[in-house]
Every structure is written in C-alpha cells, then in structure tokens.
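Colleague: Pasting the structures in now, so scroll down.
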Structure 1
Amino acid sequence: MYKIAKKDLQALFRAIAAERELYLPVRTAGQVNFAAWDEDADVALDVLKTVKSPKDAFFPQFETLYTCRREGKKLQIQPEALKEKEFVVFGMRACDVQGVKVLDKVFLSDPVDSYYAARREHGILVAIACHEPEESCFCKVFGVDAAAPDADVAGWMLNETGELALRPLTEKGERLIASVKSLLVEAEDAQAAVEKEQEQIRAIVEKLPYAHLSLEGWDGGATEARFNSPVWETLYKPCLACGTCTFVCPTCQCYDIKDYQTADGVQRYRCWDSCMYSDFTLMAAGNNRTTQLQRFRQRFMHKLVYFPANNDGMYSCVGCGRCVEKCPSSLNIVKVIKAFEKQGGGENV
C-alpha cells in the first residue's frame with residue numbers, strides 16, 4: 001500500500017498526465033463531470049457522484065466510426081483509429097467501476113465492439129472509496145461495496161491524516177503505481193487507517209434509506225410475472241419521456257447510428273440514445289413499443305429481468321442513485337422496486 005498527502009495530489013496528476021491521458025472529476029460552471037486534466041482544472045475528488053458517470057471514457061456520448069469519401073468513381077472508407085495510448089480515469093466510485101463491468105458484458109461479448117475493446121485495453125481505473133455515501137445511494141443492494149472499489153487501483157481518503165491511500169489490485173494498477181512511485185510513500189502501516197475508514201463507510205451504508213431494498217421477485221426468470229403485472233399501468237403515468245435517467249446512468253448502452261455530410265465526406269457516427277424516446281428504434285414499419293407504458297416497462301425490465309437472464313444473474317443497475325436525484329418526476333428504479341413490493345404502483349413510495 002502507498003499514500004500521498006492531499007496537498008501533493010496536483011503533482012501526482014501532473015506526473016500521470018506526463019505519460020498518459022488523465023481524466024478525473026472537474027468542476028465546470030457549477031457541475032462536476034469527468035474531464036481531461038490540465039493545470040487549471042478545478043479538480044473535485046471530494047464530490048461523491050459526478051452528474052454523468054465516467055462511462056464516457058469507454059463509451060463516448062458521441063463518436064465517429066468512419067468517414068466515406070468519393071474520389072471519382074471510387075468510394076473510400078476510412079475507419080476511425082482505435083485507441084492506442086494508455087489513459088487513466090482517476091476518482092471513480094465503486095458503483096461506476098461496476099457499471100463498466102456491466103458494459104463489458106455488452107460490448108466485449110461476441111461480436112466484440114472494437115472501439116470499446118481498445119479503450120478498455122488501454123484504460124486504467126483508479127477508484128476511491130465513498131467517504132460519506134448519500135441518501136440516494138443503494139449500491140449495496142446490487143452487491144457493490146462502497147468501501148472497497150474493485151478497480152485497477154483502489155484508494156481511500158484518510159481525512160484524519162490528510163492523505164490518500166492507494167493499493168494496486170491489478171497488473172495495470174501495479175504499472176501505474178510504479179510510474180509515479182517517486183511521489184508516493186510506502187505505507188503498510190496505513191492498513192489500520194484504511195480498515196477504520198471502511199468500517200465507517202459500511203456503517204453509513206447500513207443506515208441509508210434504500211440500502212435494504214428487496215430484489216425478491218426480480219431475476220432472470222421473472223419475465224412473465226413482472227411483464228404482465230398491472231402495477232405498470234399506474235406507475236408509468238408521470239413519466240415525461242425526457243431520457244434523463246438513461247443519460248446519467250452508468251450502465252445504459254443504447255445508441256443510434258447516423259450519417260452526417262461534411263465538406264470532407266460523409267461521417268458515420270454513433271451517439272447515445274434512450275429507450276424512453278418515442279422514436280427509439282423507429283423504422284418505416286413503425287415502432288414495436290408504441291406507448292410510453294411499454295417503453296417505461298422496457299427500461300426496468302431490462303435492468304432487473306432481461307439483463308440478469310442473459311448475464312449470469314448480473315443486474316444492469318449498480319445503485320449509484322443518479323436517477324433518484326435527476327428524474328424530474330421521481331420515477332426511478334427505487335420507486336419501481338418498492339411499488340412492486342407493495343403491489344401498488346399508484347402509492348407514494
């Protein structure tokens with residue numbers, strides 16, 4: 001284990017960025033999101049959750065796939081270059097790391113998404129334990145330990161000593177730590193302080209209002225019972241179909257592919273999409289989910305039933321609580337789970 005004083009973190013960021021691209025939580029215009037580091041960046045490692053998850057680093061909100069150019073009678077297709085340089089995503093949380101694992105199930109399964117695979121190959125995850133989880137958090141429900149992030153490097157803010165403790169957990173993590181070792185202090189004696197921090201974090205988690213949600217009845221074999229439930233009929237009605245939940249979610253992976261004509265040819269690109277939109281997967285023959293009830297039901301059935309059915313029981317929710325905080329109608333996954341538990345989607349839950 002290693003440690004570094006908080007006052008020396010800028011030097012650590014500078015050393016990492018000298019050899020690799022570095023992304024971390026940055027405050028801009030009052031909001032904190034993951035962004036590229038530079039000397040003037042207002043780094044906000046103390047913020048528990050960024051507005052959007054760091055999945056952008058591996059599955060960008062927008063990316064060009066290839067460009068088509070016409071040269072006389074010939075058509076030239078130029079694919080975008082794959083990621084070839086290592087980069088570091090610093091300051092993730094345990095739920096965000098689990099979110100990347102969910103995306104791995106989607107994009108690294110056959111057929112492998114080469115753009116995503118290249119980023120995962122070259123990306124190094126540095127995650128920091130959640131010093132003080134918030135009321136909207138419920139990662140424990142999905143087996144995520146906020147006190148022990150499962151990243152390439154795990155970190156703990158030791159506020160009593162004003163230090164950040166770091167422990168490499170993978171070969172990538174070992175390589176990163178070795179490259180900045182001159183700035184770190186070997187500190188096996190920090191283990192006691194880390195264990196105390198973990199104990200305090202887990203004690204907070206146990207007291208959170210959603211930490212003990214029951215997933216009884218939600219699994220890969222619950223398709224018919226959940227799909228046909230009358231609970232959906234009332235539960236969906238306040239939904240505005242704004243898509244906010246899907247854009248802040250660390251595991252949503254839906255995207256659209258479009259063409260854009262430029263002066264240099266036609267670019268084919270993909271961008272995030274939302275299953276909550278009425279034109280999602282819309283084709284000439286129409287849409288296979290024509291009502292908002294169907295679209296609303298699809299989102300949560302996928303998270304809690306369809307995904308675990310196809311991925312060895314892994315849920316497509318990590319309990320980060322972003323949808324709890326951002327949905328303008330308070331129609332989040334917690335409300336869905338509790339409504340089914342009570343069998344009354346119209347109640348205030």
Structure 2
Amino acid sequence: MPITLKELAALCEARCQGGDASASVYAAADITTAHQGQVTQLTNAKYARYLKASAATACFIGENSPTETVPDHMALLVCADPEMSFIKAVELLHPKKTYINQIADQSIIDSSVTLGQDIFIGAYVNIGENSVIGDGTKILAGAYIGNNVKIGRNCQIHPYAVIYDDSVLGDNVIIHSGAIIGADGFGYKFRHGAHIKVPQVGNVVIGDNVEVGANTCIDRGALGSTVIGMGSKIDNLVQIGHNNKVGKHVIMCGLTGVSGSCNIEDYAILAGSSGIADHVTIGQGAVVMARSGVAGDVPAGSHYFGSPAKDKKTAYKEQIALSKLPDLIKRIKLMEEELKSLQHLDKE
C-alpha cells in the first residue's frame with residue numbers, strides 16, 4: 001500500500017529529514033537489499049557500512065545516529081525508537097490478510113458448538129462437541145479442534161493445527177500450522193519387562209497473547225494442566241512436556257525441549273536447541289543460552305551456558321581453558337623428554 005514519507009513519518013512517530021517528503025514508498029526491506037520506493041531501518045551499527053550504497057527511498061534511524069554516509073537521495077525518518085517505528089511501517093505497508101466472516105460449507109462442526117460473532121472457519125475444519133469459539137477468531141483450512149475446547153476472542157488457528165480435547169486458549173492467541181496442543185505427555189512405568197502407559201487426563205491452558213510456532217508440541221498434563229502464561233512466545237519445533245508451568249512473557253526459541261513438570265518463570269529466555277531436564281526451575285528473567293543442557297535449577301536473572309549448563313562466566317573460563325589444552329599437552333611432553341634426558345645424564 002503506497003504512502004508518502006510525510007504520511008509515514010506522522011503515523012510512525014518520526015520526523016522526515018532530507019530527501020523528498022512527498023515521495024511514496026510501497027514496501028519495507030532490509031538495508032542490504034532495499035531499493036527505490038522502499039523504506040529500511042538502521043538500528044545496528046554493524047550495518048552502517050551499507051547505508052552509503054543503499055538505494056532505499058528512506059531509512060528509519062535513531063535520534064543521535066551518525067548521518068555522514070547518508071546518500072543524497074535518501075530521506076531519514078528520525079525517531080526515538082527506530083525498531084518499533086519500523087515495525088509500525090511494516091504493518092502499514094504490508095497489511096495482514098483479512099478474512100470475510102464466514103463458515104465454509106466443507107467444515108464439520110458439531111451441533112453443540114458455541115460460535116461467537118465475526119468468525120471465519122475455513123474448509124475441512126473439524127470442531128468437536130461442546131467446544132466454544134470466541135468472537136473474531138479465525139480457524140483456517142484443515143485445522144482440528146477437539147471436544148470441550150475453549151478458544152478466546154480474536155485468535156488465529158492456522159491450517160492443520162491440532163487442538164486436543166479440553167484445551168483452553170485465551171484471547172489473541174496464534175497457533176501456527178502443524179502445532180499440536182494437548183497430545184499425551186510422555187509417561188510410562190516399566191513393569192514385567194514392558195513399558196506401561198501412565199494415563200494422561202489433564203489439559204493445556206494457554207494465556208492471552210501467546211504465539212505458538214509451527215510444528216511445536218505442547219503436551220497435556222498427566223493429571224492437572226500444562227500452563228503457558230500470558231504473552232509468552234514459542235518458536236517453531238519446540239517440545240513442551242506435560243505439567244510444565246510456563247510464566248508470563250517467556251521466550252522459547254526453536255528446537256528447545258522442556259521435559260515434564262518444569263517451572264519456567266516470567267521473562268525467562270530459552271535460546272535455540274536448549275534442553276531442560278524434568279522437575280527443573282528456570283528463575284525469573286534467567287537466560288539459558290543456545291545448545292545448553294540444563295540438569296538443575298537456574299537462578300533468577302542468571303545466564304547459563306554449556307552442557308551441563310552453568311553460570312556463563314564459569315562456562316566461558318572453562319572453554320578458554322580447554323582451548324589451551326593442546327598447547328599444555330605439548331609442553332608437558334617436552335618437559336617429560338627433558339626430564340628423561342636429565343635422568344640419563346645422572347646415570348652416566
């Protein structure tokens with residue numbers, strides 16, 4: 001959707017400096033590929049070298065950012081928070097797809113289902129008995145909603161997502177394609193040479209404003225609930241085991257695996273490919289760094305790294321020490337050879 005720079009600046013809490021304020025932009029792009037008619041951002045100093053050669057019509061930039069290398073044709077959109085202003089610009093220039101309020105003839109909806117106002121239900125959606133779908137929610141083609149499921153207002157369930165029986169979703173929840181909410185937790189007891197399944201009869205409760213990435217699995221509780229707190233964001237390909245309690249505004253990056261009965265407190269961050277053992281507490285605001293393996297509790301506000309994970313400073317010192325090990329071994333071998341020579345001279 002084309003918009004003039006003057007209009008864009010006003011909508012994004014920025015001021016237009018240089019360039020042609022009447023020029024139009026129609027799209028957003030990163031600074032390395034943007035061309036005429038597009039707007040970009042410079043929020044990281046390591047990308048400043050691309051500014052001089054950029055063909056972008058305009059660039060969002062911070063109040064005190066250096067401007068010596070700005071090309072003559074480029075307007076600067078100067079603002080207090082260029083990242084947030086650029087996000088607003090992207091939303092304006094690339095509006096989300098809208099759905100006409102309708103229920104596809106090919107959908108299968110039990111007669112006991114309660115449907116809110118202004119909803120969209122796509123082709124081949126299946127909704128089971130006694131489920132409730134809130135106002136403004138969009139359920140796209142092929143999604144499966146089980147029995148006794150409650151979905152809040154203005155949610156979006158993407159194609160082929162699966163939400164098992166008894167799951168509860170708050171308002172403004174996004175479930176991406178292939179995600180599975182409420183499958184059985186992984187619980188077995190070994191008796192008489194066989195693994196005996198422990199019944200999984202709990203559910204999953206997801207708070208408001210949560211986003212769950214594609215092909216992520218959140219298991220139901222064995223007896224109680226697996227809980228995902230308000231505002232938490234879960235990446236693609238994440239596994240969350242049964243009876244986990246995930247706090248508010250938690251970030252879980254791709255390929256993270258969380259075993260059962262863990263407590264992930266508010267604002268914690270689990271970076272990519274991190275693994276959490278069962279019955280572990282990750283404290284408020286703690287960061288588990290990428291590819292770390294956590295076997296014990298992580299204190300609030302700490303940064304843990306490695307496998308087994310430990311405080312980042314300690315882990316880094318160990319990594320540095322390990323990098324010196326080959327040279328140390330060489331020195332020891334030389335010392336052993338010198339010692340042997342001295343012993344030989346003593347015998348003579």
Structure 3
Amino acid sequence: MKFLEHEAKLVFADNGIPVPHGVLIRSADELAGHLDTLPFEFVLKAQVDVGGRGKAGGILMADKKNGVATARDLFGTTIKGVPVREILAEERLEILHEYFASIAVDRSTKEALILFTEEGGVDIETLARERPSAIRRASVSLLMTEIPPFMLRDLIGKAPKEAGKILQSLYTVFRRKDAVLAEINPLVTTPSGIFAADAKLIVDDNALKRQGISQNRDLTEREREAEKHGFSYVELIGNIGVIGNGAGLTMATLDLIDFFDGKAANFLDVGGGADQERVKHAVQLVAGVPSVRVIIVNLLGGITRCDEVARGIIDAGISQEVIVRLAGTNEEEGKCLLMEKGYRMLDSMEQAVRAAVEAVR
C-alpha cells in the first residue's frame with residue numbers, strides 16, 4: 001500500500017530523517033489558521049497518489065498574501081483524474097543541491113537494493129537508462145539490521161556525511177515498516193541543513209495487518225470485493241475476463257491471450273477446491289467489469305470438482321458469453337451440465353483462448 005507524502009514524512013521524521021515544516025489542510029480556509037506557523041513563502045503540494053504531480057500542476061508556489069486563494073484553486077482541480085482533497089502546505093526550501101536515495105526489494109536476489117545519486121529531482125528511470133554509471137548501488141541482506149559503514153561511504157561518495165546518516169535511517173524505516181520501497185527524491189542540502197524534500201513509502205500488502213493497517217487504500221471496490229471472497233484478483237485493461245484456479249494456470253491464460261493479440265480485463269484465481277457458490281461469485285465479479293465482453297473460465301479439477309464449477313457458472317446468470325475449458329474430477333458431469341444450457345465448451349486452453357479473442361473482434 002502506498003503512503004501519501006505527508007504520511008511518509010511523518011514516518012521518516014519519527015525515524016530521525018529531517019523533513020521540512022509543514023501542515024496538512026483539507027480546505028483553503030483551514031490554511032488561514034496556519035499561516036502564522038509558516039514562513040512568508042511556502043509550497044502547496046496536492047496529496048494525491050499519482051506520479052508526476054508537479055508537472056501536472058499539483059505543486060504550486062505560494063506566500064502569505066496569495067496562499068489561501070492559491071490553495072482554493074488547487075482544491076478545485078483534479079491531478080491526472082484524481083480530485084485534490086488534501087494539501088500539504090510546506091516551507092519553501094532554499095535548495096543548494098539535490099540527491100536521490102532509494103531502497104527497494106530486489107526480488108531476483110531477495111535482498112534490499114540501495115540506490116544513491118548526486119542527480120536527484122530527475123526522472124530516475126531515464127537517468128538509469130542513459131547514464132547508469134551516475135547511480136551507485138549496493139545490495140544488503142534483509143537479515144542485516146543496518147547498512148555496513150564501508151558500504152555507506154561508497155554509496156554517498158562526496159555527498160555530505162549527513163546523507164549517510166539519512167540513508168541509514170531510511171534503511172531502518174524500510175525494515176520496520178515491511179516496505180517494498182522507501183525513497184527520497186529529492187534529498188536536498190540547504191543553508192539550514194539537509195532535508196527529505198519529498199517522501200515515498202510503499203508497504204508490502206501482506207504486512208498491513210502487522211503494521212496495524214486495517215484497509216488497503218490502493219484496492220478498487222471490485223478488488224476489495226474479491227478480497228472478501230479470498231480471490232487473488234488484479235484489475236487490468238482489456239475486454240476478456242479471466243477466471244482460473246492456480247496462479248500458474250491463470251497467468252498462462254493471460255499469456256496466451258496476449259500471444260493471440262487479445263487484452264485481458266483481469267486476473268482472477270479462485271483457488272483450489274472452489275465450490276459452486278465460490279465460482280458463482282467469481283463469474284459475477286468479473287462480469288461486473290464494464291469493459292468485459294467475454295469471459296474465459298479455465299479450470300483443472302483436482303480437489304476442485306468440475307460439476308461444482310459448472311453449477312456456479314450457470315447460477316451466475318450473466319449476460320456475457322462464457323467460454324469454458326474444464327478438465328479433471330467430474331469433468332464429464334460438468335461438461336454435460338454446461339452443454340445442456342448452451343455454453344461453449346472447448347477441450348484445450350489454446351482453443352478456449354483463441355475463441356475468446358475472436359469473440360471480441
């Protein structure tokens with residue numbers, strides 16, 4: 001789950017990372033009551049979960065004379081389709097230099113990947129592609145409680161020593177919060193010291209309960225509904241609904257859809273042992289995606305019974321065409337039930353996927 005900037009900065013500050021003074025407001029009038037605590041010039045930063053908000057008009061310069069009016073204008077906008085409901089009013093820093101610091105999970109090595117460069121405030125992906133040597137990197141076992149001092153020295157290079165302390169604190173945040181990403185871009189030096197001018201923190205969804213977070217805000221309403229039923233579900237952009245049992249089989253179905261130049265609307269794994277009611281909810285959930293024109297159900301019956309799957313598909317009572325591939329336990333019973341109702345049955349995954357792609361053309 002992604003933290004908003006002001007939330008991430010609270011976590012950073014609690015762990016010894018200096019952040020600019022700021023106040024969170026939910027209306028322009030609320031800003032008026034905080035002007036005495038802010039310097040004459042400050043920054044208004046929309047708290048929206050989108051990338052590139054600065055270029056999209058989500059960060060505005062203001063002062064005590066025009067701050068309320070500027071905040072009112074910002075509250076009346078949307079940033080990349082997301083309405084602005086909260087704004088962080090923050091002191092404007094006199095920036096001398098910008099750095100970039102990031103710690104992420106490297107899934108290939110199962111370690112923490114630490115990145116640092118003297119060229120912060122830029123598109124780090126572009127920098128990594130065009131001048132990879134400008135980014136220093138190191139990998140640390142997640143069993144280690146801190147970054148070794150020699151590694152810190154190599155990472156920060158000629159940056160101020162304070163940058164090393166902040167990088168160490170960022171690693172502490174990364175471990176304590178079960179993060180998959182903890183990032184400061186830019187980390188800035190000023191006449192008053194060094195500060196995290198921006199903050200990004202993403203917590204592993206599987207650790208939310210341990211972190212005391214009751215709801216994953218990143219989920220859509222449909223993804224929350226899927227979570228209630230225990231489905232593994234991800235929304236995609238396409239018009240072919242996908243239901244499978246087992247992550248591997250479902251992913252293979254998505255890969256075949258892409259191979260045949262189709263577009264999957266979702267990933268839904270009902271899991272093993274799915275009964276009639278569970279399959280019914282899965283089909284209705286996918287059918288509720290506005291873009292879905294056809295649904296492919298691709299299930300292998302081991303502990304899952306194909307006749308239960310068939311009854312669930314029939315009970316769902318949806319309007320879209322459902323193309324089915326069933327194999328395994330009670331396969332013949334399941335196929336008979338579906339054929340009696342006129343459902344399209346195919347013997348292989350490739351045939352079913354090809355038919356689904358052709359059906360939406």
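Colleague: 1, 2, 3: which one has mean projected area of the Cα convex hull in nm², as calculated, at 21.5? Mind dumping the intermediate values first?
Modeller: Numbers: 1: 20.6; 2: 29.4; 3: 21.5.
Going label by label, the one that fits is 3.
Colleague: Same structure, new question: Given a value of 14, 13, 11 for semi-axes √(5λ) of the Cα gyration tensor in Å, for residues 234-297 alone, calculated from one of 1, 2, 3, which structure does it belong to? Before the final figure, lay out the partial values.
Modeller: Details: 1: 27, 15, 8; 2: 14, 13, 11; 3: 18, 14, 8.
Of the structures listed, the value fits 2.
Colleague: Given a value of 7.2 for mean projected area of the Cα convex hull in nm², for residues 194-257 alone, calculated from one of 1, 2, 3, which structure does it belong to? Could you put the intermediate results ahead of the total?
Modeller: Working: 1: 8.2; 2: 4.5; 3: 7.2.
Label of the source structure: 3.
Colleague: Turning to a different aspect of this structure: Work out which structure the value 6 belongs to, where relative contact order in percent (Cα under 8 Å, 6 or more apart) was derived from one of 1, 2, 3. Display every interim value, and only then the final one.
Modeller: Working: 1: 20; 2: 6; 3: 13.
Of the options listed, only 2 reproduces it.
A short reminder: the numbers here are calculations on the coordinates, not readings from a lab. For clarity, every value in this text was computed on a predicted model and none was experimentally measured.
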